[in-house]
Structure 1
Amino acid sequence: MKFDICAVGSALVDFTFSIDNEYEKSLIDYGIPKGSMTLIEKEEQEALIKELMEMEKTPDKACGGSGTNSIVAASLFGANCHMTCIVADDDHGRFYIEDLAANNVSHTNTPFSSELSSGRCLVMVSDDAERTMCTNLGINTEFSSSDIDEEIIKNSHYLFLEGYLVASPEGMEICKKAIKVAKENDTKISISLSDPNIVNAFKDEIKTLLDMQCDLIFCNEDEALAYTATNNLSDAFEIFKKIAANFLITQGSAGCIGFDSKNEFNLPGEKVEAIDSNGAGDMFAGAVLFAINTGLSLENAAKFGCYSASRVVSNVGPRLIKEEYIKIKKNFF
């Protein structure tokens, strides 16, 4: 079977809560930086979830993970997609697999028994629409290069890797194997840098992957500045031109800047009232990958990505209802 895009990433079930300014300040006491992703133990995560629920806050539960959010978006826009990941044979793992199937995303790794639970991500959205994530990887820590199906990559137009994987030695081996297989089979390689904390903590690992000459890099402004160790986006842009033939740097409501191996472009953002920034970058990447597979240039694909991302930040959570993806595509194309 042929796929437009195969993604590799951590399988997580998102528990999204809206928080007020008072609770937002309390996150400092937990050592949780606002607007970033922090890896925490299961017990710590459960304590935070319990605390929020005792405040009579109700979470929105959804199948998540950065790579998953992107591949689901691409699928709902119309791409033929596959997700490589692992989940435990528990309620959350079965929920995750059922959600992939409901969104027409293929997968080959079935849930299996383990003392570790499926991964979960606590997402806290503050009044300014910023999202703060606390992730327990659970069984994702057992994700290994042996879980990679080489035939899937071989039969895909694009491989998409989430940068969060570099946070573990096993994740690095997964990425390196996936890239190696992709290169041997002329499958194009795309990667997202995922989070500025990840970039700062694992810069050498990310450099190792980028030195393998990925075809398309996704990152936001903070991640670009962190990777290039500069405070000037123009300088960061020039550095990225030496690293990759194609890259896109998102700037939130300001839009996106990019390079397509020959041309530079600067795209304005869509003016909307942002409610929740969770999933905006994932939607952007998924929309771009879908659009590229329809034959659009990188610049026009990025325009579709900006338009799509502006729609997801107007809602709570990283996803929209299925009908919205159809409407977005109809309005743009």
Structure 2
Amino acid sequence: MRTFDKILVTGGAGFIGSHLVRNALVEFPNAEIINLDKLTYAGNLENLKDIESNPKYSFVKGDICDLEFVKQLFEDYHFDLVVHLAAESHVDRSIENPFAFLHTNILGTANLLHTVVKSDHDCLFYHVSTDEVYGSLGETGLFTESTSYDPRSPYSASKASSDHLVRAFYHTYGLPVLISNCSNNYGPYQFPEKLIPLVIHNFLNQKSVPVYGDGLNVRDWLYVEDHVKAIFAILKKGRIGETYNIGGNAERTNIDIVSRIGEIIDNIEGRTYNNYKEYVTFVKDRPGHDRRYAIDCTKISKELEWNPSVTMKKGLEQTIKWYLTNKNWLDNVTSGDYRSYYKKQYGDFK
């Protein structure tokens, strides 16, 4: 089982990254954890207030697209593990501005890979990716690790490119790498541009809840803590050079998710039964909207004995309860006030 001394987590102030950083302090208690984040709109250091005084944790503001900065960071710390999560990740934003996604997700990944290869210190590179690189499924079938890539959005195309770069550095330079492709994550601290926190926020505030097309697009949902546990299983025991798919075994249509959240909130808030329905608004479908994603987790289950432990029912209830308990966090994010939390120390957010 692998252990590490100095771990770099890129994008550690984001949704998945903050969960991973917090859990890394438990999974690798003797390691120093360095969180590198550019602090774009999706990076929120409030997500990590509870560990900011931990002597094993450090935060560094920086951009993975700045090659000289990345080189200096590696010279300063001599990392033996990089967990790469930093990425532009929202499909709608990629449609509006694809170049930001190409810049960060491809060039940024290339800078990290190049720096690790040129480093005089042995370092494992773990790349966190998405099931969206595989394209769209019909009514049946599952994505496996051998499914051909068929990205349909600028976001998924940029992630597919970064996946290919990681594999290329493994084969060309012998860089030890691991890759995982996960399904849709949800849980606490998720930025409310994503479906589940957006729906929770809008229902709580009795605002319109937009649903693309007919609402029947299907996604496989994965609770974020289950995802993080899978990442640690792969880090500790995964085979170098391999790819592992991580899914939640929880396929749901978008309208099913919206309806279930509405029912739970109506019940909690004491509203009239089905009150939520008056806020659901069907809108024009997103360009290139993939119809269905679903992941086959057989490989990680058999090799590493990992399986999702949080059901969709339990996960949604826990997530809604967290947002209700942490309304200040949600209000700060939706209002933009969170941007001022560390502004004096780290400068303006992008």
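Suppose you compute Cα extents along the principal axes in Å for every structure in 1, 2: which one lands on 54, 42, 41? Working shown, then result.
On the way: 1: 54, 42, 41; 2: 64, 48, 38.
Attributed to the structure labelled 1.
Given a computed value of 23, 17, 10 for semi-axes √(5λ) of the Cα gyration tensor in Å, for residues 80-143 alone, which structure among 1, 2 does it belong to?
Structure 1 accounts for this read-out.
Just checking, which of 1, 2 has the largest value of distance in nm of label points 7 Å out along Cα→Cβ at positions 72 and 208?
The structure with the largest value is 2.
Ranked by distance in nm of label points 7 Å out along Cα→Cβ at positions 56 and 264, which of 1, 2 sits at the highest value? Write out the running numbers ahead of the final one.
Values: 1: 5.4; 2: 3.1.
Answer by largest value of distance in nm of label points 7 Å out along Cα→Cβ at positions 56 and 264: 1.
For distance in nm of label points 7 Å out along Cα→Cβ at positions 40 and 248, which of the structures 1, 2 scores highest?
Comparing 1, 2 by distance in nm of label points 7 Å out along Cα→Cβ at positions 40 and 248, the maximum is at 1.
Values quoted throughout were computed directly from the atomic coordinates according to the rules given, and no laboratory measurement underlies them. This is a predicted model, so every value here is computed, not measured. Cβ atoms are built from the backbone, for glycine too; each structure is taken alone.
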